[in-house]
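Alright, structures below, take your time with them.
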Structure I
Amino acid sequence: MSDAKKTLQMTTPSPREVVMKRSFDAPRSLVFDALTKPDLLRRWCGPKGWSLSVCEVDLRVGGRYRFVTRRPDGREVGQRGVYREIEEPSRIVNTEQWEDWNPGEVLVTTELSEQRGKTTLTSTILFPTQEVRDMLVKSGFAGGAGESYDKLDEYLASVS
């Protein structure tokens, strides 16, 4: 797979959306597990130097999740949400809210497609307002997501 496809691609197709796309040299069932199983999420989730201090997942429609990410400076950032749709191993739709900042609920649709053992992850994030989307885009959140997906790629390479 080319390095270009293994780099996070981000677009803003509408005033409230961000679409992030990234490919992995692994079957989608393995990518799905890495996105949904706490013991696997702890291995890769978060930018370089960050770690999950709390990772709770109730993977069912109506089930809740909660992540607390510890930054290198020790500060913790919490996120929580509810699973609205789960189609294993191809689709997850969930809400997302931050615990220390409340700009409103975000809707995240993650789709996994596989061709010849390689998986493309497409995550569409619908923000409550264009202002919230623009603030997060300007904050550089794509850089953190890119680093996190790089860590996921390293994990997948170690097990596939």
Structure II
Amino acid sequence: MIFDQLSEWPRYFSSAPWRLAFEYVLALKADATDGRHALQGDDIYAMVMAYETGPAEQSVLEAHRTYIDIQATLQGTERLDWFALAGLQVQTAYDAKADAAFFVHPGLAGASLLLRPGLFTVLYPADAHIPKLASGAPAPVKKVVVKVRAALVQ
């Protein structure tokens, strides 16, 4: 997992797939159209979404195998809890079509991040996470998740 200011992304990445993904995120505004946006076919695409954050009991602990997530809020603040994948108990087996497996919440997060405009996190296949968490009272969030096929950058 990487968590930093959006302006610092070049410290971590230099290849073309990363450049494409971060340039897209940096160009987005809070009024961006919700939905799936292809950046490079199915290899790199973005999901723009708006929702209300909520309590951990209403969220799921997930991890992906095929794609790396770049997550950034465009408006509002969201808490994201991170967990090391190793040792987690599977709740729902990996579904290749959804590129997701779900896990039993082990209790204490390895880290809690506050995503707000200007920050990003990169979540690799070994990074389980619970997104959409409220930081205090539930609140509206506009967010982008860019999916980068892991095979492109490893």
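Rule-based calculations on the coordinates, nothing more; no lab input. The shown structure was predicted, so the numbers you read here are calculated from the model rather than taken from an experiment. Cβ atoms are built from the backbone, for glycine too; each structure is taken alone.
Among the shown structures I, II, from which was the value 37, 34, 28 of Cα extents along the principal axes in Å calculated?
II
Out of I, II, which structure matches -3000 when helix-only ellipticity at 222 nm (-39500 (n - 2.57) for each DSSP H run of 4 or more, over all residues; to 500) is calculated?
II
Of the structures I, II, report the one carrying the highest value of FRET efficiency 1/(1 + (r/R0)^6) of positions 114 and 130 (r between Cβ atoms, R0 = 30 Å, to 0.05).
Structure II gives the largest value of FRET efficiency 1/(1 + (r/R0)^6) of positions 114 and 130 (r between Cβ atoms, R0 = 30 Å, to 0.05) among I, II.
Any idea which of I, II comes out highest on FRET efficiency 1/(1 + (r/R0)^6) of positions 18 and 106 (r between Cβ atoms, R0 = 30 Å, to 0.05)?
Once FRET efficiency 1/(1 + (r/R0)^6) of positions 18 and 106 (r between Cβ atoms, R0 = 30 Å, to 0.05) is tallied for I, II, the winner is I.
For structures I, II, which has the highest computed value of mean count of other Cβ atoms within 10 Å over residues 90-97?
Across I, II, mean count of other Cβ atoms within 10 Å over residues 90-97 peaks for I.
Work out mean count of other Cβ atoms within 10 Å over residues 98-105 for each of structures I, II, then name the structure with the largest result.
II
Out of I, II, which one gives 0.5 for distance in nm of label points 7 Å out along Cα→Cβ at positions 42 and 66 as computed from the coordinates?
The structure behind it is II.
Comparing relative contact order in percent (Cα under 8 Å, 6 or more apart) across I, II, which is largest?
Greatest value across I, II: structure II.
Out of I, II, which structure matches 13.2, 36 when Rg and Dmax of the Cα atoms in Å, for residues 10-49 alone is calculated?
I
By the measure distance in nm of label points 7 Å out along Cα→Cβ at positions 26 and 58, tell me the structure among I, II with the highest figure.
II
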